[in-house]
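Listed after this line are the structures, all set down as structure tokens.
Here, each number is a calculation from the coordinates, and none is a lab measurement. Note that the coordinates shown come from a computational prediction; the quantities given were computed from them, not determined experimentally. Cβ atoms are built from the backbone, for glycine too; each structure is taken alone.
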Structure 1
Amino acid sequence: MAGQIGYNRLDWENRTTEIGYWLAAEFQGRGLMTAACRKLIDYAFDELKMNRVEIRCAAANARSRAVPERLGFQQDGILRQAEWLHDTFVDLVIYSMLAEEWQRLR
């Protein structure tokens, strides 16, 4: 298995979703996750009629953060010590894209 990607949650009332992903080291750097995210973002806006898509990444994970940055997401802020990862709390950077912004980027 190369990795995984999916919607972590779907908030139908507020038309918001969050994408989460993981990719094994030997598959990184090939654009696979960026392409997969693009498909899930398209589906979220076009089919699910979401207004907002979020991606949350560990602040120290430069490769993970590069995906939403490459896709044109805006950094909204940092959640301090928001996730327990590898026996320690890590800060999470929240990125977001709005439907109207995604439409302009396409």
Structure 2
Amino acid sequence: MLRVRSICKMRGITLKELAERMEVSPEAVTRMLSENGNPTLSTLENIAKALKVEVYELFDNFSADMLVSGYLEVGDRIHRINNFSELQEIFYKLSSLNETVK
């Protein structure tokens, strides 16, 4: 579960203000945060940027000590993830690639 609403509440930011920061409609934010919402990585990056947090901070029960393992498919490449540091490294690489494309 995402903890966007609680981060907004802690910071005194309304969902309307979040939407303005993200340059989307309040309805779009509500849809993203609904039970059926399935925000993309790009959307999560926009939310995190608007809230001035890291993407991983948007998730409930996150701890850097968590065991993280699995595979991440990006385009035609598959990355094996053995720990959070590797996941973070891939995220930063993808973020920097995304910035160069813009």
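Source structure of the calculated read-out (log10 I(q)/I(0) by the Debye sum over Cα atoms at q = 0.17 Å⁻¹, -0.88) within 1, 2: 2.
For which of the structures 1, 2 does the calculation of relative contact order in percent (Cα under 8 Å, 6 or more apart) return 23? Corresponding structure: 1.
Consider the structures 1, 2: one of them gives -15500 for helix-only ellipticity at 222 nm (-39500 (n - 2.57) for each DSSP H run of 4 or more, over all residues; to 500) as calculated from the coordinates. Say which. Answer for the origin of the read-out: 2. Computing mean count of other Cβ atoms within 10 Å over residues 7-14 across structures 1, 2 gives 10.8 for structure 1.
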